[in-house]
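K.L.:
Down below are the structures I want you to see.
Read-outs throughout are calculated quantities, based only on the coordinates presented, and are distinct from any laboratory measurement. Every value quoted in this text rests on a predicted model; they were computed, and no experiment measured them. Cβ atoms are built from the backbone, for glycine too; each structure is taken alone.
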Structure P
Amino acid sequence: MAEFIKLAAGGLKELHRMDERLVSYNVEMTEVTGGTFWTRYTDAQVDGTEEFPMIGDWRDMGKLQQWYEPIDLYNPRLRKLAKDLGTAWVRVSGTWANKTYYDLEGKYTDGTIPEGFQNLLTREQWIGVLEFVKHIGGKLLISATNCPGVHAANEPYPLDMVAKLFAFSAEYGVPIAAAEFTNEPNMMAMSGLPVGYTAADHARDHDIFGAWLKENYPDCLFVGPCTVGDININMGGQNNVGGGIANALQMVTTEELLGDQQVKMDVFSYHYYNGISERGAAMGGHWPVEKCLTDEYLAVAGDCARQYIPRRDKYVPGGQMWVTESGDAGCGGNTWAPTYLDVPRTLNELGDFSTVTDGIIFHNTLASSAYGFLEHGSFEPRPNYFAVLLWNRLMGAAVYETGEPVREGAHVYCHSRKDGKDGCVYLVINNSTTDTTTVTLPGDAVQYVLTGDGKLRSRVMLLNGKPLVLGENDELPCLCGETVAAGDVVLPAGACAFFVL
């Protein structure tokens, strides 16, 4: 059934203000050093004309990964498009980071990897990260290595290796501005932690790391606990991974990981994915493509944030909440992640999260796997890139209460204007796949209507009917709005629209 929305030009209640770096992203450690990551989907699988051959046993997921060479962080297109997004936090982490040896002195130039580690970070590779962060005017977040090569489970965490990384970065002029202790430590069987590592061991080491950080780098934010999947959210029409799989993964809770928490964190962090991709569907929690615009699917991000709020208030009262990994689906993203079909989810996540709390969302990733803003290798921008670019250019810091209940065809969010002028900016998402949504404007407005190019599962997104593709010398297309008069605007099924009033 078609929906009708009436926008207000003023008199809106302000909820709070958002961080200017709300839209941030990961550059995974496996991208920096080279390593395994999720196998590419075929073009036909992305287009939806070929089914992905799902595995029957979640323990075989490793077969769905491939080796990738290190990403070129000096690539002109990558750097230009990242800088065009605006200032951001850049997170270098991931499970690969837990098992990385920092060879900043060049001890292992023959490619040998020290015992107990899985990969090696060279001086040149880390300088590449620092230069990239400096180029975009960003801030750097890392997680520390924590694996059998660092220490045994019953030994307190030694700080000499991570201290090298901090000292080198500071001396280079790009200090580490925030740090999580370990990536996804609550999935102990998959995180590469020391053999026999327990939640109590993590609580001990988390305090050791935090105390060292506050003593030696007091300006660096202590962020954590960087967990995933330890709350009860709807994934694919069912609850989180549980039962035998959860036991096999040795999943533990935030409370167990932090223990008595002797050293207080500055920011509370967690990971959120809307579900599990086709690659990991054997784990459960995979949403079929037919449901990816439904209200229940789009509700996952906000529900996740709301469930973590009590923990944030317990461990970091008054602090920000960061989603340090986010995307449409765990295990490298769904086949439709590189298409317009994921844009409503991405924009809805930003809108809904902003109504819940101040914080940062780190999209995983900038330029790797199916859910990257940019395509791996070519660095061609995907629809989600242009969607968040528009968000950054239009949506200001102040978040307003819209008074519109969420319903199919009417997901409505409102912020102040990014240009600082009087007025506001609405984001309206018509998540119906069949019906239009009519938006009544109170006065003249500038509209930015986003749609797929002839279909929802399109690799090219249209802005007011014009394709968003790079021009010569990688120039961005005109992200131009259209002036419309007061009255009714009809949004087609599946469209997202910004209205600047």
Structure Q
Amino acid sequence: MVSMPVRPGKAPGQALDRGFIDVNAQIGPTFGRAGGATREALARERRSHGVRLSLVRHRTALVGDTRLGNRQLLEACEQDPGLIPIAVLRPDRTDMLDDASTMGARFAGFWLEGRARPGQGSLATDSLVRSAARGGRPLFVPITFHGEASAVGAATADLGVPVILVGCHYDNAVDVLAAARRFDHLHLETSRMAHLGGIEIAAREIGAERILLGTGAPLRAIQSPLNAIWLSRLSDEAKRAILGGNASRLFGLPPMPVGLPEVVRPDRAFDVHTHTGPLLQEVTELSDDELMPELARRNNTRYAVASSVLAIEADSEAGNRELVEACARLSNRLGYLYADPDDLSATRDQIRRWGDSPGIVGAKISCETSARLTGSAQVWELFNLLASFGKPVKIHNDGDDWDQHLRRIAREHPRLPIIVAHGGLGFPDLPAARLAATVDNVYVEMSSSFAQIPTVREVVSAVPGDKLMFGTDAPLLDPGFVLGTYQDADIAPDQEDDVYYANGARLFAVG
């Protein structure tokens, strides 16, 4: 199929169909805890991104009545031929064993929900999984913590069915890949593979044929994993396999051609959230000299503002010194000095020595790493110090009512620009949006591997157009993955350049 340029997330006059198969989608009711992902919402997202088929589970089955949700799912799939049903199983009721053994003919696979995982000591869970496997259908198993993938792999090795691990992320990827190397029935999906090079690393370790497109739609941005796949350095054949061919083979679906459209990048980008490493996580390691060309390749980034991981995690003196040296060497590499709430004297001294160095444009606070909440006395005193520095401050917030505490800080220092990292506590959320909308000197960027796209769109709607900035958290996160969040956020076309470039360039006084 001939490649053609497409504006990601923007559907033309008719529905797109590039043959993609999304193995991780969900639907549910309009209201309640299971709400927020209607069949109509999924259809819009699927068709605007070229997804032909979505393997889908029902949210009522996930969080409420399992049997009712599975029945409602079958009814929904009858109304939309683009939906392939995946039954939810929960090890909470003994009679679910009987359901699992008889459901295979109506569902394409099973999704194991609940706190228990195979191989973690629950005989009920292991019995349920074995009952489901008799139908010969693939099994989806969500994972979170380091070690779960290994336990699941060992417990399911003799079932004779493929197992798809859902939730491969930078904080568990080492264990996931070790398990997948050991157990060749394990497969991965891409919905949380947001770390830089995550898909390439997995393809190198276990082969692209064991990686499937998964998005989490319509609650997650479809464009994020699409970008990560398209912008990877895998072969076109491997990309097509991940985007559709592998799922077609694994689930016995009719083979179909898979297209590879070009990714439309911003005309220019100013990235207000990057790092200088090395990082602790399993990501592609890039030096400062390597990262800037990679940001340009993926996102047309012209400038990026970094903080030092070494300064944040271990040694503010050594890390900030390395950052200053990198900024002096690279004209488009700008820097935040890390400001330590537990050592005001060191922060004061480092600002005195390096605050006016070439490329040093601001300060960075990490409430998470320092374990000092946004409302703590230490952070309040640190802001008093940084106000005299006078350059923008980016803060990773933490703690209950963090937004109210930051509101008081911002109003105490009205001339000090403050950027809310991730747009909230690790992901974009409405408290940050309301803060930016009501306090003149508060700004928001939305880098995250956990962004919920309906909330992201509310954030974009609420934040003033000159207060929303572009950040990626590279090289921890894949800048293309995060770009997908912004591309699916319904940013008005006449505001795109402001968000991607002009707002950051203006705040940091770069041409």
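K.L.:
Just checking, which of P, Q has the largest value of mean count of other Cβ atoms within 10 Å over residues 38-45?
P.N.:
That would be structure Q.
K.L.:
Given structures P, Q, which gives the highest value for Cα Rg over 2.2 N^0.38 Å?
P.N.:
Ranking P, Q on Cα Rg over 2.2 N^0.38 Å, first place is Q.
K.L.:
Shifting gears a bit: If FRET efficiency 1/(1 + (r/R0)^6) of positions 94 and 294 (r between Cβ atoms, R0 = 41 Å, to 0.05) is calculated from each of P, Q, which structure is the one that comes out at 0.85?
P.N.:
P
K.L.:
Further, regarding this structure: In terms of mean count of other Cβ atoms within 10 Å over residues 78-85, which of structures P, Q is highest?
P.N.:
P
K.L.:
With Rg and Dmax of the Cα atoms in Å, for residues 278-341 alone coming out at 14.3, 39, pick the structure among P, Q it was computed from.
P.N.:
Values: P: 14.3, 39; Q: 12.0, 36.
Computed on structure P.
K.L.:
For relative contact order in percent (Cα under 8 Å, 6 or more apart), which of P, Q scores largest?
P.N.:
Going through P, Q one by one, relative contact order in percent (Cα under 8 Å, 6 or more apart) peaks for structure P.
K.L.:
Can you spot which of P, Q the value -11000 was calculated from, given it is helix-only ellipticity at 222 nm (-39500 (n - 2.57) for each DSSP H run of 4 or more, over all residues; to 500)?
P.N.:
Q
K.L.:
Taking distance in nm of label points 7 Å out along Cα→Cβ at positions 22 and 334 for each of P, Q, which is largest?
P.N.:
Q
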